[in-house]
Structure 1
Amino acid sequence: PRDLPDTPRRFTIYPCVLAAQGFTSGRHYWEVEVGDKTHWALGVCKDSVSRKGELTPLPETGYWRVRLWNGDKYAATTTPFTPLTVRVKPKRVGVFVDYEAGKVAFYNVTDRSHIYTFTDTFTEKIWP
């Protein structure tokens, strides 16, 4: 691995990657290739989230995400976690953001099914 400088935008403990572009308005859709992975988490976070040390990735701390762990357990990372029923394991996950409506929706592109939708109020830039 490369040694990279520790900047304020860099996460220190978890392997988190933010998109090059964040959003403060509008409707946006993108897809994430998850393939046959047994563990993943994806979604959006607000610009002001803490990136240093342990994370508590929940809507109340500025993270709206879904995750897979142990190969077959899906959840929306709410308090408490919301277990999700996913009938066909996704190879690609679609993410739709409607900033003004406060929606972050996740879709299984593989079988064209809805996975979960968060509804909240966005007050600052959010990042995929």
Structure 2
Amino acid sequence: ASFLYDYVSDALVAKGLADSGNPTWCGVVVAAMLLPYVLMVVALRDSAPRELAARTGCTPRRWRLAWPFLGPVICLGSDVALHVYYATAEPRGAWFHYMTLRRLTELIEGSLQCLLQGYIAAR
């Protein structure tokens, strides 16, 4: 539920900024929302295409070329699936380490958004 609340509240803030004529700040909020996925796509740029090639039978070169476009969708879908898994079961092994890293990223993102909103309020 916190995952959904986080994204809905961020989207509402971004929409409010866009509607009030602040497209630059709207872009900053959207960038903060997407930053964890960009980092995941970059971090997995070598290993994910190899793993996908092994599982699908396609060449790693094709997956490497498609990764910048499909990677964000795959990472977002995986993130949603892992949040559902995390909410319904006790995490173990790699799941636990991923969710710990995800929570740390959310903490950094939340801190940056708090600073941003404080700056906007002070202006």
Structure 3
Amino acid sequence: TETDEIVYRYDPGGIPRIDQRMTSKEWQDTRGRENREITGYRSDLSGRLNLDSRTRITSESMPGGSRQTLQVTERQSPAEPSGGLRLIECVTEFTRPAGALEVEREVQVRRPDANGALRTVYLQRTSEIR
């Protein structure tokens, strides 16, 4: 499945110009993982659309009813527009059954430090009753 969203903005002359474009693709790979990719484009001063961001989400069912979802977000640096996308965040969510009516969930958010190594900035473990 693919979707496309376009945002227009009026220029000083009152003519609508494309300001942003977001594309989203969803598919299931050969291993049964659910995948989604969201790509964002922004217009520059000349009106050309340039790649601005990308988020990839992969969700996989595992043995025993567990599920793991990984979300990786990359974004263009405003300080270096021609430098390509840079990793800004990885979010991992892991859920597993913990009995007949309970689910354990762990969410971990990692971001690159000044040297580019991923560091955990948030970790939450919860237990939920269904």
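Computed from the coordinates by the stated procedures, all read-outs in this text should not be read as laboratory data. Since this is a predicted model, take the numbers as computed values, not measurements.
When relative contact order in percent (Cα under 8 Å, 6 or more apart) is computed for each of 1, 2, 3, which one produces 29? Can you show the working numbers first?
Numbers: 1: 29; 2: 20; 3: 13.
Attributed to the structure labelled 1.
Have a look at 1, 2, 3 and say which one yields 2, 9, 14, 15, 16, 14, 12, 8, 5, 3, 2, 1, 0 for P(r) over Cα pairs in 5 Å bins from 0, in percent, as calculated.
Numbers: 1: 2, 10, 20, 23, 21, 15, 7, 2, 0; 2: 2, 10, 16, 19, 17, 15, 11, 7, 3, 1, 0, 0; 3: 2, 9, 14, 15, 16, 14, 12, 8, 5, 3, 2, 1, 0.
Of the structures listed, the value fits 3.
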